[in-house]
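A.B. asks: These notes open a run of structures that come right after.
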Structure P
Amino acid sequence: MIRKTKWLGALALAGALTLTGAPGSAGAAPGEGKLTVNLLRDFAAKGDRNPNIQVPHGPGTVRLCERLTRPAPCRTYQIGADGTVEIDTTTWTGSPGRYSVELLNWADKYDPATGQGFLQPAFAGPGLSSHLAFVDLRAGQDATLDFGVWNPDDYCQDNPDLATPCQQAATKPGGKTLVTFPYTSRGDTQGNPNNPTELANGTQTGTAYGLAYDKKKRRIFTGAYAKRHGDYGPGGPGAIYVTDRGTGATTQFAVVPNAGTTVHNQTDRVDADFAAVVGQESLGDIEISADGSRLYVVNMKDRNLYTYDTTTAAPVGAPLPIPDTACTPAADWRPMGLGMRDGVLYVGGVCSAQSTQDVTRLRAVVWTFNPATGTFGAAPVVNEPLDFPRDPAVAPTPGNWKPWTKDDLTQFPDGGNSQWAYPQPMLSDIEIERDGSLVLGFRDRMGDQSGLVIPNANPAKANVIESIATGGDLYRVCRTTTGTFEWEGGAACPRTGSEFYKGDEWYSGGGHLETVQGALALPLGGDRLAATAMDPVRSVNSTGVAFFDRWQGDRGADPSQQGLGLAYANDGGFGKANGLGDLELLCDEPPVQIGNRVWRDKADGTQSYDETAGIPGVTVILRDATGQEIARKKTDAKGEYYFDHRDGLRPNTAYTLEFDKSTADPTNDYGPADLQWTPHGRPNQATNSDAEPAGGDPEADTATAAVTTGPPGTINHDIDAGLWVAS
């Protein structure tokens with residue numbers, strides 16, 4: 001038989017009086033605890049609380065509402081720039097101690113109507129709350145709510161594949177030029193036919209550096225690169241190639257104009273002319289927009305930024321000169337590296353001091369570029385001299401940066417029939433850390449001007465056979481609280497006064513103390529930074545990847561344990577010279593999440609402010625359009641449940657959620673048989689009950705709700721089910 005409702009009345013969340021800040025005049029609930037609200041930027045899409053991954057985010061606005069006084073008051077509170085606010089409700093007049101808490105606004109909030117902003121509600125779960133939550137502060141209970149926001153474009157799955165161009169010597173034209181490997185790979189791969197996986201070879205792409213990944217269409221773009229003793233592909237110095245991961249096909253995508261005219265001459269393995277054009281012809285880094293629609297390319301010959309439509313391969317607008325005003329003279333400006341985050345493109349390069357040979361004029365420079373307006377910032381965000389001391393690239397000689405060698409090859413330096421180093425900086429890659437700090441990758445230009453057992457480029461010294469050891473580097477430029485940037489070692493950075501990435505030495509700690517080769521990959525939800533490096537494991541005359549601790553900057557007591565060898569001297573590699581191009585994470589599209597709450601209702605079907613009690617133990621089954629079970633959960637202590645990619649949930653897909661109250665945890669005043677499904681309530685999707693009881697019978701064990709997931713990166717935390725206790 002149908003039981004009667006224990007009717008206590010209800011007031012929907014909509015229509016409440018909202019006040020700002022000021023408390024009531026009398027304290028009706030002096031025994032209430034305090035509420036602490038934290039606002040965090042998340043990167044991992046797991047719904048947990050992880051201080052190592054999440055960063056505080058502010059300012060923002062949170063609203064508290066209660067219902068027993070008339071009219072039901074709501075008050076808003078400001079979350080500080082530190083992402084925190086502590087709320088004292090003891091002065092609220094007539095407060096019952098139970099509240100709804102809603103996150104209303106936050107810095108850089110995404111507005112779907114205008115497309116402005118980029119941060120959306122993050123995944124909820126055991127550690128992060130949905131943006132509408134309920135707290136009970138009675139009897140002095142303190143409560144903490146951690147709200148999360150995220151940019152779905154930051155997402156990368158655990159253990160993605162990495163991709164990199166292998167730069168093969170001209171003596172091995174059919175060698176592998178594009179490979180992939182798991183992010184967790186470590187050790188030597190020499191002789192392993194399956195790791196790395198070859199996707200393209202020299203006849204298809206030639207020598208490449210720049211790399212970008214279209215996660216929507218699973219395509220890898222690579223850009224041509226000027227390297228001595230490394231031939232161009234069929235498209236020449238301005239070519240961009242695209243490899244389809246689904247079909248395995250590699251084709252020419254586009255040709256950037258005005259990228260260079262110098263022709264390779266591999267007679268007697270000399271190719272001397274290319275010692276002069278490294279960094280001055282062909283292409284630098286490439287980067288793809290977050291939506292996958294635009295490809296950005298640095299032309300190192302004309303020093304312009306080019307943009308291409310990734311579908312049609314057509315140029316988008318005119319090429320834009322990358323500002324050279326930070327360099328004296330301007331002719332020494334050499335752009336190369338790119339990085340993108342939150343809709344901002346970072347464009348980096350160096351003042352080469354090539355014309356003056358004055359080391360005090362060597363500088364690292366980074367500009368911001370706004371793709372929406374097509375404009376560069378008024379001033380560089382990084383403008384740092386590079387004339388500081390560095391560790392040896394080949395001990396015991398200091399590895400200080402040197403001005404770029406002159407184009408006149410009769411002045412080209414030599415190492416005297418030995419292994420040597422002559423580090424020249426190229427700002428080749430930019431990654432952006434969770435807190436907005438920049439990680440700058442520097443490639444050693446000499447690593448592309450020379451190689452392994454190769455004649456010197458000086459025509460008067462062609463009988464000098466030498467091998468180069470690269471001396472690249474990586475630096476952290478820390479974002480300050482005011483939004484400016486400070487070079488590592490400064491007051492705004494960890495470990496003031498010291499090098500941040502101190503793990504860039506060879507495993508023995510001697511011989512080579514600057515081994516990085518300038519390409520970077522940074523999974524924002526992970527704990528290590530990947531960087532191309534010389535001799536990253538114990539094999540000599542090799543290149544590969546070194547993995548640095550994100551917080552300590554090292555690779556552990558034995559750096560070789562955090563290294564992966566990829567290119568070797570006997571396999572077309574360049575020994576200790578540069579042998580790889582850019583690094584790119586092959587991230588999946590961001591996942592989706594649905595779910596939220598089964599709550600104890602007053603039979604009106606709407607979550608009132610004081611209905612803070614969830615019903616734990618209710619089984620929720622996710623079924624596909626055919627009725628097949630995909631996953632099942634039980635509601636937690638708060639009555640909450642969530643499904644996401646870890647449960648098999650897919651974007652843009654229709655599902656049915658089945659709620660089964662027969663498994664609900666019993667309490668002192670009810671058991672599962674005492675619970676009935678409530679009606680839908682008022683038409684407020686965020687706070688009403690969505691569950692339809694089987695056969696329309698509110699006493700049925702099960703109820704269902706239909707839901708269709710949104711596009712990648714979206715969440716729906718509005719699928720609620722109300723249950724009330726019959727008398």
Structure Q
Amino acid sequence: MNLLFEIGTEELPAAYVPRALADLERLAAERLSAARLDFEAIETYATPRRLALVVRGLPEASARVEEARRGPPEKAAFKDGKPTPAAAGFARKAGVEVADLTVKDGYVWARVVHEGEPTARILPELLAGLVRDLPAPKKMIWGAGDGPFVRPVRWLVARLDGEVLPVEVFNVSAGRTSRGHRFLGPDVVEVDAETYRDALYDAHVVADVAQRRERVVLETATLALSEGYEAVLPEDLVEEVTHLVEWPVAVMGSFSQRYLELPDEVLATVMIQHQRFFPVRVPGERLTNRFIGVSGHQPPDLSVVRAGYEQVLEGRIYDAYFFWTEDLKTPLTEHHKKLAGINFQRGLGTMADKAERVRQAAEKLGGRLGLDEEVLREAAALYKADLPTQMVYEFPELEGVMARAYGEKQGLDPRVARALEDAVRPTGPEASLPETPEGALLAALDRADTLVGFFHLGKKPSGSADPYGLRRAAAGLVRILGRTGWALPLEDVLEAAAEAYRARGLEVSPEAVQAARAFAEERLESLLTEAGLPTLAVRAAQKAPSVYGKMLRARLVYELMQRPEFAELTRLYKRAANLASQSESTREPDPELFETEEEARLLESLAPTRRAVGELLERGAELLPPWDPAAPLPNVDLAPLTEPLAQILALAGALDPFMDHVLVMVDDAAVRENRLALLRGVRDALGELGALELLGA
């Protein structure tokens with residue numbers, strides 16, 4: 001048996017539809033399974049006016065199952081061999097006779113049989129529940145108190161092999177008819193599980209999301225190509241447009257050539273973010289004055305649609321052009337002075353204060369990193385200079401881009417201009433990272449300043465709430481430091497930010513810096529575990545000072561963890577490290593004090609182990625150069641690491657007999673300290689990889 005269930009609505013928010021389809025499929029699968037209704041497959045469909053699913057391979061009735069239900073203890077159910085009220089009550093509740101009760105393991109049991117129920121009887125309430133329980137960020141009430149649902153429900157279709165199911169929800173009863181396109185199709189279209197997709201297509205509704213997405217891309221790309229151009233097809237825009245239309249029709253329009261003076265990023269932002277139009281470019285070159293909009297229907301005269309698109313876009317681009325020309329009348333240095341009028345955060349000053357703190361911290365760290373001092377100095381002096389401009393006020397997503405564009409237009413060194421653009425990156429969880437080292441340092445210090453400042457104010461995120469974007473700031477910080485590979489401790493970056501606060505009269509405590517560091521390390525752990533590294537491997541590597549050092553060690557520890565021998569080595573290492581911690585001496589082992597072969601053998605193993613660890617880190621860095629911790633793990637063949645990995649694992653062969661046969665804490669102080677020195681050697685050699693004691697049993 002095959003089921004069709006369609007929820008007809010007023011226009012749904014485009015961003016909601018993908019999530020709604022996933023939730024609808026998940027809920028349907030869960031509830032069908034709970035109702036003991038097996039099925040072969042679930043297909044989902046959606047347009048701006050409907051959500052639908054087709055369930056194939058349903059049985060005539062739910063499965064018959066038997067359940068062994070446990071009741072009261074035998075001593076409470078029977079007295080002198082006769083059933084008590086407890087036994088009678090249990091039997092009645094289970095729907096069986098008292099005589100049918102059995103005793104096992106000291107308890108009374110009932111064999112309960114659940115007979116199958118016709119599928120057509122189960123589905124009506126199950127389907128109504130899907131509508132009522134479908135999650136949504138916001139729901140609404142309409143009419144005479146109907147709802148709540150994300151948008152008003154206007155019709156329902158519920159058919160099981162052609163039979164209409166008596167589903168009613170929100171005062172809407174299910175029938176056999178759907179709706180065609182609002183303008184191009186018939187008002188009423190009879191559908192069932194077999195005809196749904198084709199019948200709606202004939203009514204100018206592309207219900208299959210993948211098919212509609214393909215049509216959006218094909219129509220747009222083909223139209224651009226027919227004019228000798230190339231359509232710019234951002235995946236996010238393709239997805240959004242797919243859920244804005246039922247019958248995609250691409251329409252090309254144009255705007256005044258004079259607006260091509262604007263940077264491509266401005267034109268693209270106006271078209272993509274604000275009008276949902278696809279930009280068009282000459283292949284391999286910059287954008288042209290053409291664009292493509294996707295209409296939801298096809299009127300007899302497309303020129304009317306084109307004119308409407310051109311009119312609304314012209315107004316938006318004119319505004320951007322006005323901002324561009326007005327902003328360029330003022331040098332970036334003058335724009336930068338206006339930061340004093342923009343508040344950063346109560347208790348942390350203005351954006352001018354923040355910019356000055358970042359400048360001071362950059363001056364402190366730039367020399368350590370070998371950056372171009374002149375480029376860094378100029379970029380730091382203009383950091384955030386585009387924030388007060390009219391363009392960025394109207395289009396905040398262009399911050400950084402406009403600093404570069406205005407800077408280049410006003411004769412700024414291109415390296416400085418690019419650093420100003422980079423100082424804003426990354427703008428989101430998956431956004432691109434800075435490309436210039438000077439911009440990367442400014443971007444890292446921007447986020448460090450935010451973290452240290454807010455932790456000083458005691459505004460650490462709690463639960464899932466993060467009103468100040470501190471998780472985003474921490475993720476951006478560790479992504480930047482990880483990708484650059486700088487041998488710069490995370491704590492030093494945060495401390496430089498704290499010192500800049502102190503220089504301006506705000507006494508940030510060491511505790512606030514440590515709390516910010518721990519928070520950033522938590523974000524790094526989250527990113528790396530999401531990328532596929534085990535949590536324990538990441539935590540073991542956190543003792544490395546630099547972010548890249550933590551990442552590299554976590555990946556190498558993970559490689560070790562996949563060797564069967566590593567579990568035994570970590571078990572031994574944990575014991576050795578615990579014993580070694582009982583002495584603060586720094587003396588080296590003295591072979592003259594050895595009393596056993598095990599001591600000599602362990603000492604002989606330490607030097608090769610140290611070399612192997614050093615070689616592992618050196619070769620590992622060659623094979624695993626710095627990467628973005630938010631990206632998938634580098635797909636690299638680590639076979640060249642086999643030899644140092646094997647040498648490290650071989651240490652267990654010397655450490656095991658030592659731990660088994662040598663008493664470390666003997667009365668003789670000299671011998672005891674000598675043996676502890678051996679264990680310190682083990683701890684220090686392997687400790688270069690991380691806190692391996694966290695991995696021991």
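Here, each number is a calculation from the coordinates, and none is a lab measurement. None of these values were measured; they are calculated from a predicted model. Cβ atoms are built from the backbone, for glycine too; each structure is taken alone.
A.B. asks: For structures P, Q, which has the highest computed value of relative contact order in percent (Cα under 8 Å, 6 or more apart)?
C.D. replies: P
A.B. asks: Separate question: When distance in nm of label points 7 Å out along Cα→Cβ at positions 59 and 619 is calculated for each of the structures P, Q, which structure yields the highest value?
C.D. replies: Max of distance in nm of label points 7 Å out along Cα→Cβ at positions 59 and 619: Q.
A.B. asks: Ok, one more. If Cα extents along the principal axes in Å is computed to be 102, 55, 50, which of P, Q is the source?
C.D. replies: Structure of origin is P.
A.B. asks: If helix-only ellipticity at 222 nm (-39500 (n - 2.57) for each DSSP H run of 4 or more, over all residues; to 500) is computed to be 0, which of P, Q is the source?
C.D. replies: Label of the source structure: P.
A.B. asks: Same structure, new question: Going by mean count of other Cβ atoms within 10 Å over residues 403-410, which of structures P, Q comes out largest?
C.D. replies: Max of mean count of other Cβ atoms within 10 Å over residues 403-410: Q.
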